[in-house]
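Structures given as structure tokens follow.
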Structure I
Amino acid sequence: MSKRTNALADRLEQGARALDTLASELTDAEWQTRIPGDGRKIGVIVHHVASVYPLEIQLAQTIAGGNPVAGVTMDAVNRMNAVHAKDNDAVTREEALDLLRRNSAAAAAAIRGLSDEELDRAAPVSLNSGAPLTCQFLLEDHAVRHSYHHLARIEAALKRAGRCD
């Protein structure tokens with residue numbers, strides 16, 4: 001494990017813990033709150049973040065191996081997210097948080113297993129118009145950032161709904 005991989009994994013774990021902490025403190029009504037402009041419930045979003053860690057890590061490992069990421073488009077991502085939301089509309093807090101804890105720990109372990117050379121490797125990524133991206137960039141832009149991105153959206157939705165901080 002290098003300092004770089006450990007730092008990336010630490011940031012992923014920090015974001016997952018922050019999301020876990022907020023989700024653990026929500027009331028049942030807040031858990032069911034829909035995110036404006038998105039439409040998914042907060043609980044579904046928490047489960048979504050947890051459920052895509054393995055895919056985000058797999059894509060980064062693809063690049064780490066020197067292979068391009070092909071066939072991943074925003075349309076495909078949007079379809080996957082819509083199916084996930086429908087299939088997990090009634091997800092419980094316990095299910096979502098258990099998955100978040102397990103999958104974030106596995107993602108952090110996978111990141112720590114990468115070398116600096118693998119982090120620096122670049123390959124074309126279809127989601128980004130075929131631009132050659134490094135493994136580290138893909139990790140930072142997806143797996144590491146994901147919990148922070150949704151945490152901010154959840155906090156904004158709760159604030160709009162009148163929750164006191």
Structure II
Amino acid sequence: MDTTSVRPCSVAAALSVVGEKWSLLVIRELAWGVHRFDEIARYTGAPRDILTSRLRRLESVGVVERRQYQERPPRYGYHLTKSGHELRPVLLSLMQWGDRWAVEAPSVSFEHTCGHKLELVQTCRACGGEVTGFDLKAKYVEPGWSNLGPVEPEAA
């Protein structure tokens with residue numbers, strides 16, 4: 001495969017870490033306070049061997065950490081690290097999209113501490129305006145790329 005034509009992208013990098021169904025469902029359960037392997041397996045429906053593999057991978061990349069909660073026999077719980085907790089808005093955005101486009105009716109809704117039903121809106125920290133994705137202009141920092149793809153190097 002010619003990797004020079006593969007767009008450098010943080011989305012692709014993030015998906016290589018968490019872009020698989022079982023990984024995201026594990027993160028969902030940990031975010032909801034479920035920490036024990038058996039409960040994670042039950043609530044996600046993940047086969048045990050796949051769940052073991054995903055937990056090890058998430059631990060190796062620093063999204064999840066194991067904490068011992070029992071000495072005899074040794075038992076461990078799984079917890080989100082700082083980078084894992086930063087995935088919460090991603091999960092909420094996916095859930096909001098799924099509520100609109102992937103299910104007949106939502107299975108859960110969230111109320112914010114302000115007392116209103118949660119509806120996520122991305123905003124620009126600088127101006128406070130809503131970000132839709134249609135209002136953005138990419139500025140590539142990777143040489144040789146534009147929003148349309150690879151660009152030929154300029155002749156010297």
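Every number in this text was worked out from the coordinates using simple rules, so none of it is lab data. In this text the structure is predicted, and so the values were computed from the model without any measurement. Cβ atoms are built from the backbone, for glycine too; each structure is taken alone.
The value 0.40 for FRET efficiency 1/(1 + (r/R0)^6) of positions 55 and 103 (r between Cβ atoms, R0 = 25 Å, to 0.05) was derived from one model only; which of I, II is it?
II
Given structures I, II, which gives the highest value for FRET efficiency 1/(1 + (r/R0)^6) of positions 31 and 47 (r between Cβ atoms, R0 = 25 Å, to 0.05)?
That would be structure I.
When relative contact order in percent (Cα under 8 Å, 6 or more apart) is calculated, the result is 39; to which of the structures I, II does this value belong?
I
Out of I, II, which has the highest value for distance in nm of label points 7 Å out along Cα→Cβ at positions 127 and 143?
Structure II gives the largest value of distance in nm of label points 7 Å out along Cα→Cβ at positions 127 and 143 among I, II.
Out of I, II, which one gives 0.40 for FRET efficiency 1/(1 + (r/R0)^6) of positions 63 and 111 (r between Cβ atoms, R0 = 25 Å, to 0.05) as computed from the coordinates?
II
Hey, log10 I(q)/I(0) by the Debye sum over Cα atoms at q = 0.11, 0.15, 0.18 Å⁻¹ derived from one of I, II reads -0.63, -1.01, -1.22; which structure?
Going through each structure in turn, the value belongs to II.
Upon calculation of helix-only ellipticity at 222 nm (-39500 (n - 2.57) for each DSSP H run of 4 or more, over all residues; to 500) from the atomic coordinates, which of the structures I, II produces -21500?
The structure behind it is I.
Here semi-axes √(5λ) of the Cα gyration tensor in Å, for residues 23-118 alone was calculated and came to 28, 18, 9; which of the structures I, II was it taken from?
I
Using the calculated result 16.1 for mean count of other Cβ atoms within 10 Å over residues 39-46, pick out the matching structure from I, II.
Among I, II, the structure yielding 16.1 for mean count of other Cβ atoms within 10 Å over residues 39-46 is II.
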